[in-house]
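I've put the structures underneath this note.
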Structure I
Amino acid sequence: MTVEQVKASILQLAIQGKLVPQDPNDEPASELLKRIDAAKNAKGAKKGKPLPPIMDDEKPFSIPDSWVWVRLGDVGEWGSGATPLKGKLQYYTDGTIPWLLTGDLNDGLITQIPNRITDIALKETSLKLNPKGSVLIAMYGATIGKVGILDIDSTTNQACCACVTNPSIDRWFLFYFLMAQRDAFRKRGEGGAQPNISKEKIIVTPIPLPPLAEQKRIAAKVEALFKYVDECEDSRKQLAESLSETLKRSVLQEAIQGRLVPQDPNDEPTCELLKNIAAEREKQIAEKKIKKSKPLPPIKDEEKPFPIPDSWEWVRLGELVSAESGLSYKKEDLSISRDEMVRVLRGGNILDGKYVFKGDDVFIAKEFAIKRPSIKAFDFVLPAVTSLEHLGKTAFFEEDRPDVYAGGFLLMLHLLHQNKWIAKYLLAFFQSEQYHSYCKNIANKSGQAFYNLSREKLCLTPIPLPPLAEQKRIVAKVDSLLAKIEEVREAVC
């Protein structure tokens with residue numbers, strides 16, 4: 001059952017007199033009706049067209065003996081708004097009077113209204129200033145049935161109907177009744193080019209009216225239950241998010257420890273893969289694609305956080321990738337024209353395993369970017385200077401992006417052996433708790449809020465590397481399990 005379904009059930013119990021107990025000491029609603037009729041017939045009262053009596057077939061359910069059936073037109077004065085002519089600037093310029101549109105209705109107390117009209121508009125048009133406490137309902141389009149209660153005096157446009165309630169009516173009880181009727185109003189509004197209900201349809205709608213004291217108890221109970229439901233939903237979502245993250249971390253940790261899929265003795269061992277990667281490194285050095293670097297130290301036993309299968313090897317990240325810093329640029333390099341320009345990634349573009357382009361991304365002329373290579377397929381990009389929250393986050397690219405460069409505060413990792421499964425396995429490792437903890441241990445704190453990851457320390461990262469065939473099986477299993485976890489999370493949230 002969804003949150004909206006639970007709330008709808010609460011509202012139905014409320015308007016049927018089943019949410020709170022009746023109190024025999026309450027003044028019955030029939031007395032309220034007498035006062036309402038007296039107010040209508042009082043000298044000087046605005047006379048409207050008489051409402052028809054309520055027939056038995058209009059009463060969808062039975063109500064307590066102390067309640068009465070009335071029409072919405074009986075509970076207050078209803079009126080719709082208007083839209084002053086847009087061409088008359090004097091109706092809008094420097095306006096101070098709130099003018100509510102149906103998009104401002106929030107199913108709650110309305111405290112802020114962005115649009116304003118002038119005193120001239122109020123005087124020269126059919127607009128009416130609705131007092132604080134008026135109950136509003138949307139009549140047109142997609143917002144039909146949306147409700148709100150004014151916390152400030154305001155006018156409205158013609159798509160909104162406002163009720164100034166009779167003193168014998170609790171405005172919040174009326175508010176919750178209208179909310180309970182939302183689906184019914186929407187169904188009544190179907191059939192035209194634009195769905196709509198009219199004020200005339202609203203005021204003839206039957207409403208079960210409790211004693212005033214019970215109206216207040218019902219409204220208070222609904223408010224408390226809605227708050228409880230929302231809190232439960234927030235807790236449920238938080239629990240689902242937390243459980244999802246825990247399961248993801250567990251899957252990734254099992255993957256990099258060799259416990260997610262079985263080993264196959266027929267797999268070519270990792271040592272053969274390392275020979276191929278080393279040969280590829282020497283080839284790229286000879287071709288001057290990368291620079292020769294100092295040999296990396298062997299991995300000591302105390303650097304190995306857990307045991308791995310016999311067919312696996314502990315390697316350093318620098319044995320699998322070449323690393324370089326991103327592109328630095330000056331303000332004068334920024335391109336005004338978007339012709340022949342390239343995007344420069346910054347820390348905000350890096351998510352955990354993914355990247356995102358943003359509206360405030362930096363672009364520079366391509367001629368200034370040639371000092372660094374653009375993003376290639378199977379590249380990883382990570383922040384070298386970042387906050388603790390984003391430390392260890394890594395973006396992965398599955399295709400060449402000649403229009404995208406890493407910025408100066410980022411590091412680029414180029415895979416030496418261009419193989420999809422090595423790249424995807426490394427992606428799983430970079431998202432693991434093991435890697436994130438390692439980054440926290442090697443990062444240097446810079447000032448109060450930032451951490452630095454040096455290229456040299458990053459290349460020393462110990463990585464448990466399986467045979468290539470097993471990497472493929474691990475990646476397939478990880479993708480399958482993470483997809484199922486995400487599917488469950490979305491269903492819950």
Structure II
Amino acid sequence: MTEEQNDSYAWLADRLAKTTDEARAEAVAKRRARGGRTARENLADLTDGAAVSEYGQLAVAAQRTRREGDSLYVDTAADAVITAVGPVNGDIFHAKQSQTALIINDYTVLAGTQGYFHHRKIDRILEVAERDSLPIVMYTEGGGGRPGDTDVLVSMAGLNVPTFHRWAALAGRVPRIAVNHGYCFAGNAALFGAADVRIASEASCIGMAGPAMIEGGGLGKWQPQDIGPVSVHRENGVVDIVVADEAEATEVAKRVLACVQGSTTDWHAADQSELDALMPINRRYAFDVRKIIRRLLDAESFIETRPDAGRAVVTGFARVEGRAVAVLASDCRHLGGAIDGESATKATALYQLAERWGLPVVSLIDTPGFMVGPDSEAAGAPRLMSDLFIAGAALSQPIVAIFLRRAYGLGAMAMTGGSFGVPRYAASWPHGEFGAMGLEGAVHLGFRQELAAAPDEEARQALYDKLLTEMYDRGRAVEAASYLEIDAVIQPSETRGVISRALTG
């Protein structure tokens with residue numbers, strides 16, 4: 001090897017070393033003191049330490065005219081973002097299934113801000129993901145656009161950056177998961193918000209502008225921790241899954257990604273004979289549908305999304321005999337399971353994601369219908385609830401509908417994709433009850449004259465109870481099945497087998 005070759009290799013080794021955490025010991029120590037991990041630590045955890053093909057590792061910020069030496073190569077290393085292709089869940093899936101495009105913002109470099117080459121690196125990896133049909137995991141922490149890239153002389157405002165369009169255009173083409181910890185403002189927040197699934201740590205603050213931009217817009221001075229905290233975003237649906245820290249965020253991202261990587265063979269399920277005990281004998285009593293979900297589907301497979309928003313429905317991912325499914329379920333403990341505008345929006349998002357990711361839907365239904373009344377209409381019910389029908393009509397993935405108890409009106413239809421005729425299979429537990437509207441309301445509305453004609457309150461109550469019982473008997477699951485409104489009535493313990501067989505078809 002010649003001396004010139006030795007010099008070249010040494011130069012390369014030195015430049016690569018400047019991109020590592022060891023080269024920024026002070027910044028890394030500060031990061032860890034605040035409870036954070038470095039971008040390269042997240043990369044190693046996400047890929048279980050496997051080798052990756054990194055793109056643009058030697059990039060620096062477009063600031064050569066204002067920096068030199070270590071100030072350029074260390075302090076602006078990789079222009080604040082790691083972009084790579086590597087295996088995620090490589091211990092579960094084959095190499096081709098596990099290959100993933102990775103975008104990990106580095107907050108120890110220029111606060112993870114988006115500069116000229118930063119965007120070019122992301123654009124490049126998005127092109128690779130599109131070309132090779134790779135899912136994408138993006139860690140979005142950062143302060144938004146960076147005004148200090150003085151080398152850029154070919155644009156004025158920089159508004160012809162293609163990153164945001166390319167990222168959004170991949171919706172429905174490849175799965176996209178965003179992970180955030182810490183501050184995520186402006187352009188970083190736009191990328192986070194446009195992902196298919198959004199995971200954020202409790203320390204996250206996510207806003208379409210940071211403190212400087214807000215103050216510059218004349219909207220006052222705000223501390224960064226007061227802008228878009230997770231305590232707000234977990235209730236408004238911006239964040240799908242809230243986690244404790246980056247370690248849990250990475251673990252959850254891997255579990256969510258696995259849902260689109262394939263089926264698993266290492267699964268087990270709880271004793272199905274205990275399902276019946278989770279349903280109260282009294283039809284007026286509430287129950288915890290999450291207990292049914294966890295017992296019915298593969299053990300420890302359920303990942304809930306948006307638990308604090310739209311609480312009349314439960315949404316998430318799970319597996320049935322190793323096959324990934326999207327889960328939609330009524331929660332009768334909130335509004336009696338009536339679907340309000342927020343819940344309709346949440347269910348719509350579930351249908352849309354199931355379509356994008358090619359996941360069948362398991363729908364567990366116990367609803368008195370859509371939430372009604374002036375307040376509901378003022379909140380946009382006609383549009384939000386109709387959006388749910390549109391999303392159901394656009395869904396090409398199979399639905400398996402299991403009626404746990406009540407199935408009334410348009411709300412129940414919306415839970416099955418828009419009609420009881422849509423599901424690949426629609427089965428009810430014996431407790432099932434069906435009707436065009438809730439039984440109590442149907443009696444009051446349909447027999448108003450008879451009730452009003454009763455001689456006294458005692459007689460009126462007796463007539464009401466009689467009519468209610470008759471209507472309940474006419475709307476039992478076995479009667480609905482006899483009219484072919486549903487496909488079958490099954491015992492709760494048979495449900496897993498019913499779902500599995502329906503999804504095999």
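Quick notes on this one:
- In this comparison of I, II, the computed figure 15 for relative contact order in percent (Cα under 8 Å, 6 or more apart) is attributed to I.
- Origin of the derived value 21.6 (mean count of other Cβ atoms within 10 Å over residues 117-124; candidates I, II): II
- Test item: mean count of other Cβ atoms within 10 Å over residues 109-116 calculated as 13.9, pick one of I, II: I
- Top of I, II by distance in nm of label points 7 Å out along Cα→Cβ at positions 13 and 429, largest first: II
- When distance in nm of label points 7 Å out along Cα→Cβ at positions 253 and 381 is computed across structures I, II, the figure 3.1 traces back to I.
Quick note: the coordinates plus some simple rules give every number you see, no bench work behind them. Predicted model, so just to flag it, every value in this text is computed and none were measured. Cβ atoms are built from the backbone, for glycine too; each structure is taken alone.
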